[in-house]
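Values in this text are rule-based calculations from the coordinates and carry no lab data. Just so you know, these numbers come straight off a predicted model, no measurement behind them. Cβ atoms are built from the backbone, for glycine too; each structure is taken alone.
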Structure 1
Amino acid sequence: MRLSLPFMKKKHRLGATIEDTGIRLVEARKQGSRYVLEQTVFIPFPQGSVSGGKIINKEAVELAIALAKKDLNLKSRQVNLAVPSSFVVVRRHALPPLLAKDARALIEIELDTTIHLPFTRPYFDIHKLETGAAMTPAQAPTTEGEAEAAATSQDEYLIVAAPGDVIDQYVELLRLLDLKVVAADIEPLALYRLLDLTDKPMAQDIMFVQLEPGFANVSMFSRDTPEFLRNIPLDLNTYAPDISSSADLYEALDDEYVFQAFTADLVRELERVINFYQFTYKNDGTRIKAIYLTGDFPFLDNILQHLRERINNAELMLFPTQSLRHAYLESTDLQAYTVAAGLSLRG
């Protein structure tokens, strides 16, 4: 299975995310100038059955899916699946000018040798970072001199990879719902696609912050390319003991002292990542101009206000959901479904 970077022609599919708290499914359709979420499904998992994206208690997860399946009408639907950012690795890699198919074949070989990943059997895709298109057969060198000239130049590729074993587990879980996974995508691309369709990015260099119980996913885009991903663990029990549910988290953050302590630490972590990206990873004058906050987390509006007071030189906002319509979900509730909606609209 390939992790696909380019946008595909739009067809009607479901978008699916598998999180520590459960499975989210979205069916999105374009209706005039708006996008209607015709279905939003959340299948909760028992506490602790999935942790850090890893399935800890397979029997408990499968039982939760089996019980939910009785009330759902999802049989034989096609699904675009999100790969959790905590598993995704992004690498830059230089190659001499090659045909697109040859570049992929060479990178596949090098993934087993010189390109080191923290997992085996990766699913991956590549994206050429240069503005020019990949070499066509007509452009392939035909003489020794042309071959030598080509060998001195380098094309840079973005490699996006994830562990095949994890994706296969997720595919099997969705199969229990009679759903067929036809594509896997990374979460930041799903967000960028949704933003591009509904609101348009405010700047060339933007950042997404997906805030979820237990972690924050940060992704940096240059134009439409996801250049940098970082998963930031958040130990919520540092601020209040025994947080084991969304209700516990809401109650904990409703305390002003806990909220201030949490947001102060969040700001510090985000500033560290931003500085690393701007001054170490890029170091070419790039500056993040817009930051979009989204995710399944309480008090997003209040957290946004706190971030605005501390993070300078970038415009901060909630992920725009004005163009999304749902029968009963409010705008802040839709933030939990932005990734799945972007996946559904992938086609």
Structure 2
Amino acid sequence: MGACINKKSLITLALCGMAIAGFAQPFIAPQCYTSIQPIDTMVIDGQANETSWKQVPWTTNFVDIDYANQAQPRYRTRAKMLWDSANFYILAELEEPHLWARWLQRDTIIYWDNDFEVFIDVNGDTHHYFEIELNALNTVWDLMLTQPYRDGGQAIFSWDAKGLTTAVALHGTLNNPNDLDTGWTVEMAIPWQSLVETLPKKERALANKQIRINFSRVEWTTEVQGTGYQKKAIPEANWVWSPQRTIAMHEPEFWGLVYLHPGNTQPAELAAIDTTSEKLRQWMYAIHRFQRNLFIKQHRFTQTSKELPQPIDYQLNQGLVWQLWAQPTWYQLQVVHTLDSTQVWHLSHTGKLWIEKLP
């Protein structure tokens, strides 16, 4: 279901459709990262002294969550990723001149502090994905989402990433407004056992897998009051690795792609985005958002394809075979991959995306 592929195997999907005014939106190219395996024992202490971390590149610097907002974040944020059969490893570096944090109780709503957040959807179907947040005190909030909130998803606050190990290194002094700090570093090891627990056993193999991930950083504007910091009464900034359509992290169709390379050296050809497949995915979810909004307003889904966002809105060309079935309380979209007629993409009214392989 992912579309982060080796550059040598780039494919093109041919699609067709008629544009309907007002439905088009810019295609948002997701970020892509090749994650390799460590060459030494990983010690989760926030120091990143392992050779393994030194040999892998940083992601691109984080950007504003809203794709339309081109303003650069005030402070740099970037990350690295590694994996092995036991864990997915993340290292993040956050510039910050004023280190502060308050929450100490696990599973507190951490984003009321400045925080670093991880979102992971292992099989990319937008269902049963995971969110992990932590602040500069290394206080963790981890939860599972049954599906996005727009689709009636429930947040399972009682879910814990069993065996999760996190560490924070502070480059300065915490909650002290009398000096300037440099920032903080986050390091974590997330056990795969927790991340694949909802998947069928046949889908749990990791090598060569592509997983959907995004990172978010919440940054509040503060002012000094007495001997501490006080948040100003203005909205927080949200900075992400892979830009979202709007200020909403819970649209997993826009998250970045991470390719799990089965080796401990960078491959000669790094993973690259299959742009056409990503356009197909975003077009299908544009239809889904249209259908959800229609249902909220009129308590029905449409079966009239001309009412919907069209493939041409996403710069997709001729050759598409697609069908839409709809009743007042449900719909299903089906798209045949034009270069592989045995591959059929499905999207239902629940927002779940899956690919069927025909004989």
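Table for the structure above
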read-out: If distance in nm of label points 7 Å out along Cα→Cβ at positions 42 and 106 is computed and equals 1.9, the structure in 1, 2; value: 2
read-out: Parent structure of the calculated result -2500, given that helix-only ellipticity at 222 nm (-39500 (n - 2.57) for each DSSP H run of 4 or more, over all residues; to 500) is the read-out and 1, 2 the choices; value: 2
